[in-house]
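Please find the structures below.
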Structure I
């Protein structure tokens, strides 16, 4: 992936120098030409096409923003209710992500989403314990975390 990025930037600089237009717009055009060339020649390059990972990172960011907004609305409903009827609790989420970086990112995404807090990770890194402000269905909450954040993290890192 690093080789592809360096190659793409090199193509962009070459385009800028060959067109003799030393501007940002010329560099950007060269960068997109480099992306197109790398895409066309991707079977000759050893790694996977790097823009696929960039798209996955952008998807993860938008997924987090969506979940952040939805959970803020959910918490706002609880705040404005005259009688607070929540069922807080702690549940364990089995992890499919393995590396420390993936687990840390998942824990941070869970914690940054209002209404949930990652408490601890088991010693064997196979489970993360999550505190939720309102647990209606534990299996649904586990499935939600695994199908949203964990799946997006695996797309980015693998």
Structure II
């Protein structure tokens, strides 16, 4: 295919140095559900996971060990709930929702180191990780379009 006819190459790729800086920056802002799950299971100290959804959404189910702090309340309640020096990981519904981005912005404005959990609650559930509801701890089957069978690692 001629270079000028390529959709992929209609804009030239960044230099390797620019690409490395870009992807390193992305990883400093984001984490994924598998990494959050692994760290929660390992009991990594200094990590606080914050569910930024509404009360109704929280009751529907949330990550075990998460703190419930709706985005609109971060500025007024974070000092009472988040230990100094903790790294905050925010999540909301899923990729179609920017609530966790808004919450992460509020935490950053308050001086907290923060990352956003990409995929949110949706991908946590779809990957078969446990959620806590009023009925107790539960899991849904793994969605084969988002993860391998439970216990298997994608190797990434």
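Only the coordinates and a few stated rules stand behind these numbers; no lab work does. Being a predicted model, the structure only gives us computed values, none of them experimental. Cβ atoms are built from the backbone, for glycine too; each structure is taken alone.
Of the structures labelled I, II, one was used to calculate distance in nm of label points 7 Å out along Cα→Cβ at positions 43 and 59, giving 3.3. Name it. The structure behind it is II.
The value 69, 38, 21 for Cα extents along the principal axes in Å was derived from one model only; which of I, II is it? This figure was derived from I. Calculating mean count of other Cβ atoms within 10 Å over residues 75-82 for structures I, II picks out II as the one with the greatest value.
When helix-only ellipticity at 222 nm (-39500 (n - 2.57) for each DSSP H run of 4 or more, over all residues; to 500) is computed for each of I, II, the one that comes out at -19500 is I.
One of I, II was used to calculate Cα extents along the principal axes in Å, for residues 11-50 alone, giving 42, 17, 16; which? Of the structures listed, the value fits II.
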